[in-house]
1. Where does the value 17.9, 61 come from, among P, Q, when Rg and Dmax of the Cα atoms in Å is the thing being computed?
2. Work out relative contact order in percent (Cα under 8 Å, 6 or more apart) for each of structures P, Q, then name the structure with the largest result.
3. Could you figure out which one of P, Q the value 37, 24, 21 for Cα extents along the principal axes in Å, for residues 58-129 alone was computed from?
4. With FRET efficiency 1/(1 + (r/R0)^6) of positions 122 and 146 (r between Cβ atoms, R0 = 25 Å, to 0.05) as the yardstick, tell me which of P, Q scores highest.
5. Figure out for me which of the structures P, Q the number -29000 belongs to, where helix-only ellipticity at 222 nm (-39500 (n - 2.57) for each DSSP H run of 4 or more, over all residues; to 500) was derived from the coordinates.
6. One of P, Q was used to compute FRET efficiency 1/(1 + (r/R0)^6) of positions 50 and 170 (r between Cβ atoms, R0 = 30 Å, to 0.05), and the answer was 0.60. Which one was it?
7. Upon calculation of semi-axes √(5λ) of the Cα gyration tensor in Å, for residues 90-137 alone from the atomic coordinates, which of the structures P, Q produces 20, 12, 6?
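Readers should treat all values here as calculations from the given coordinates under stated rules, not as data from a laboratory. Since the model is a prediction, treat every value here as computed from it, not as a measurement. Cβ atoms are built from the backbone, for glycine too; each structure is taken alone.
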Structure P
Amino acid sequence: MKVIVGLGNPGMEYARTKHNVGFMLVDALAEQLGVTDWQENFHAMIAEVRLGSEKVLLVKPQTYMNNSGEAVGPLLRWYKLPAEDLIVAHDDMDIPVGTIRLRRKGSAGGHNGIKSVLAHVGDENFARVRIGIGRPLPGWTVIHHVLAPFSEEDVPKIREAVRYLLPAVECIVTEDIDHAMNRYNPKKEKKKKNAREQAQDEPTGKQEVEA
């Protein structure tokens, strides 16, 4: 069984804020999979679905972002699941709006929700689905930034990011995080060589011996 957790804050006042993109992704998954039955348990809203042959729990903690682990930790322990069966979707200020990054594991990177999950799970070996929300505007605090809704310009970028991630998350569940990273992480563009570098790469007529 896999557990897909979207991080966010409960309540309509937070529904469209940047901090809630994890909830947005889980809601999109639920819609795609025809989920209508949500149950409240472990301080979270939980729905049970199947992806291929895999049983999956969709989870939206109701503990508020900074205490997300208070829902995730007990849930994993109840089902006796290792951290490797956990997938966590969350916002990330360190990547541009609408950009996505899949990671196999890692530190919290300053994200309070992930800090809480790490503290309560006690293991960093769980997949991360990071959705870029960009940096705060000049004069804005981090709190103001993450609790503000997306601009009209950025809404389509987030909608597209969520749409792009639906098959990516399914790939994590039905295959593994490595396959998903190779298939869905943005490819790095190769740096264009300048004229001098190109000249250095041109054949000189001398035979090179490979060491």
Structure Q
Amino acid sequence: MTDRRGLIDRAILLSWFTIAYNLIEGAVSIYFGIADDSIALAGFGADSFIEVFSAALVLWRFRAEEGAGKGLPVERERRATLGIGVLFVLLAAGTAAGALAQLRAGGRPETTLPGLVISAASLSFMFYLWRAKLAVARALDSCTVLKDADCSLACITLSGVLLAGSAVFLAAPGLWWADSAAALVLALLIAREGAGTIRAALKPDFAGGCGCA
């Protein structure tokens, strides 16, 4: 029970760290995205707030466990998992909308120093958070924390798309559309993950756990 209490405290700490980092990352990305007329960077900043909401759901879910001796509050686990699934769908929609807008405008991927620094920093911080959340999710057997870890993984992938798109454009300016095309593919994958998460949460036999069943 003591070990479980410690794991819950770690999940809560990781959530607060996620919220703090993504609030800063989102604000900075949107600022430079608007200043540099970059749809990609501004959209990346907006996506950061999806991660904030996901972490907030983890905090809400674990408020149900007031004592180490209490069992898993399955209904709260279900609702938090469902909420994160909806956030996945919103993230996919936002990513697709930004990519389509950039393709329509003939926009080029972000190549300025702010975009490169932000995407590189996000890759390092979010990789740590993803691994840490994954370990806690497995130890607690919590579907909510597992899906929050998946949300961090999506953020890592988006960071990679932003960074890789800039590199591709620098190497071959004629491939300016590569960044947006990759983002569209990513949006489809995120949407599929969100739909699967929602279906799992709505199952009558949902019992929590990393298998969400």
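1. Q
2. Q
3. That value comes from structure P.
4. By FRET efficiency 1/(1 + (r/R0)^6) of positions 122 and 146 (r between Cβ atoms, R0 = 25 Å, to 0.05), the leading structure of P, Q is Q.
5. Checking each candidate, the match is Q.
6. Only one of P, Q returns 0.60 for FRET efficiency 1/(1 + (r/R0)^6) of positions 50 and 170 (r between Cβ atoms, R0 = 30 Å, to 0.05), namely Q.
7. Clearly, the read-out refers to P.
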